[in-house]
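Alright, structures below, take your time with them.
Laboratory data are not the source of any read-out in this text; all were calculated from the coordinates shown. Remember, predicted model here, so these are calculated numbers, not experimental data. Cβ atoms are built from the backbone, for glycine too; each structure is taken alone.
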Structure 1
Amino acid sequence: MLFTIINPSDPYTIEAPTMKVAAAACVLLGNGSYAFKPLEGEGAVEVPIFFIGGHDEWFNENFGANTETVCGDVIDNFKGQLADCLDSAMYGNRADRAEFERLTEHCSPEERQKLRIERNRNRHGSLNDIGGRAHAYAKNLRAALAAA
């Protein structure tokens with residue numbers, strides 16, 4: 001599933017393997033101030049902005065449990081998928097992502113990730129470094145996974 005991160009600063013896209021992981025990533029990354037608008041992926045729905053509330057109602061409607069329970073489940077049981085999702089955050093729109101994928105198709109996954117991080121760092125125009133924050137969260141999740 002591919003999403004646009006709706007935020008007040010820079011354009012970003014992000015990939016998620018499931019809606020549950022996407023919803024948890026959206027809440028973690030934006031603390032209720034961002035939305036994820038689906039661009040592709042069967043079963044993908046918009047994760048709305050929860051700045052003024054409504055998060056528990058949306059999570060119950062979509063996952064049968066409140067926000068804390070769903071996000072806790074993702075962090076506890078799908079930590080690697082959440083880290084991969086956050087690591088996929090990329091500055092730009094769908095066409096920018098497709099171009100990056102084309103240009104790096106022969107790179108190793110490690111090199112591709114290094115280039116993605118460098119690209120995000122060099123292109124974001126606001127003080128709000130969404131890509132940097134996403135990659136930092138992913139790094140912490142991977143460290144927790146390795147320590148377990």
Structure 2
Amino acid sequence: MDSFESSDLKDLEMPLPLQKQIEAGKAKFVRIDDESWSSVLTELEGFAYDARSLTFILHRAEQPYLLCLVGERVTNAQWAKASTSVSAFLRENFNRGKAGRPKDLVRYRQAIKTRRTAGLLKEKLPVEPGEEKKFYSEQAYSARVGKSLRD
């Protein structure tokens with residue numbers, strides 16, 4: 001399966017309102033061409049998809065991801081009620097609802113990598129000499145990441 005990123009939205013099959021959301025940086029669109037019907041996503045859709053409902057998929061990776069399959073007969077009212085489920089997911093997995101700043105995944109992954117390598121933490125932190133304030137900030141962040149990994 002080949003993959004590439006394109007900023008040209010003209011050739012993709014999507015409605016104009018979605019194009020506007022993408023251009024504003026508020027949405028993303030991924031198209032998967034699976035002509036052989038052999039991808040994991042195709043298998044997942046085969047047993048999880050329902051035209052009249054929303055199907056939530058929890059992917060536990062370096063952090064939990066919540067995916068949603070939307071049936072073509074799902075109503076706006078169903079979407080609205082689903083927001084409470086999404087908020088509950090955020091509370092349970094990130095200790096917060098919609099409020100607050102989203103997690104910086106690049107920094108989070110780096111902190112996990114740093115904590116898992118051998119050696120003293122203060123020697124592994126990505127801070128230049130003479131930047132004590134940043135060092136203490138990174139040390140505190142690394143400690144919070146470590147605590148979240150233990151929980």
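Listed values, structure above:
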{"read-out": "Source structure (of 1, 2) for P(r) over Cα pairs in 10 Å bins from 0, in percent, for residues 53-108 alone, computed value 21, 29, 28, 20, 2", "value": "1"}
{"read-out": "Structure responsible for -14500, with helix-only ellipticity at 222 nm (-39500 (n - 2.57) for each DSSP H run of 4 or more, over all residues; to 500) calculated and labels 1, 2 on offer", "value": "2"}
{"read-out": "Origin of the derived value 21.0 (mean count of other Cβ atoms within 10 Å over residues 13-20; candidates 1, 2)", "value": "1"}
{"read-out": "Entry that produces 40 once percent of Cα pairs over 29 Å apart is calculated, selected from 1, 2", "value": "2"}
{"read-out": "Given 1.7 for distance in nm of label points 7 Å out along Cα→Cβ at positions 69 and 93, calculated: source structure among 1, 2", "value": "2"}
{"read-out": "Ranking 1, 2 by relative contact order in percent (Cα under 8 Å, 6 or more apart), the structure that comes out highest", "value": "1"}
{"read-out": "Structure (1, 2) behind the derived value 10.9 of mean count of other Cβ atoms within 10 Å over residues 37-44", "value": "2"}
